[in-house]
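Read-outs: derived from the displayed coordinates by stated rules, not from any lab. Note that the structure is a prediction, hence the values are computed from the model and not measured. Cβ atoms are built from the backbone, for glycine too; each structure is taken alone.
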Structure I
Amino acid sequence: MHLEIQSERNGSGGSVVLAGRFDAHEAEPVLTSLTALLADGVSTIGLDLSRVDFIDSTGLAVLTRVMKRARESGGDLVLVAPSTPVRVILELTALDKAFVVSEVGPDIAVGH
């Protein structure tokens, strides 16, 4: 399944919604989308993972890389409403303790 990516800037924040499989094949477009927001002056990004049905180690590496870059500039990458499969992987890798995880987040509809 193809990964849908929708991003939006709102002031100094931004939001990105992903839907589908976030694996090595989709890592570059996600990285590009997230780093473009940071380069555009967005300090904190809410990343909606509620419709991501799979994430692999490459996807986790992209998230970690973007989180570090955002924090270096005084912002953060907030993981919003991770789906059960994503939440399980975050917990198994203990990355749920490294990231800010929120159940409330961006107001963007993907594929609607």
Structure II
Amino acid sequence: MADKISSNTGDPISGETAKRWIATYKERHPAPDEKIACFYGSAIFNQILAQPGCIGIRIYFAYDDNDAQQKVLVGVDAVGNNIWDLNATEPGEGGLVADYGTWCPPYCPPEK
């Protein structure tokens, strides 16, 4: 297994493992409108990773002001600190923090 906080954190898994884990999640969350995935384009990941000192991305599970489920993406430095300013009032100020991915459902790939 890779280091806890480094540019090498994370390991590949097989398609079979991914399929099994996703199926387990769906079994535990059977509502047809239950969010099972969120898509983000490569541009936002590349922008976050391009910040000085950024070695990876941390994804927080969150709820927005309307109580809708969200993900918050934030860059992380080599010490494990988030690259953000929690007092920033404008996007990109004090570090790029992102969300507004595309949820599945309703935008899901065809089942295979």
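One table, with the values for the structure above:
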read-out: Structure from which 0.7 was derived, distance in nm of label points 7 Å out along Cα→Cβ at positions 35 and 99, options I, II; value: II
read-out: Test item: Rg/Rh (Cα atoms, Kirkwood Rh) calculated as 0.99, pick one of I, II; value: II
read-out: Mean count of other Cβ atoms within 10 Å over residues 19-26 - structure with the largest value, from I, II; value: I
read-out: Which of I, II yields -6000 [helix-only ellipticity at 222 nm (-39500 (n - 2.57) for each DSSP H run of 4 or more, over all residues; to 500), calculated]; value: II
read-out: For 25 (relative contact order in percent (Cα under 8 Å, 6 or more apart), calculated) the corresponding structure among I, II; value: II
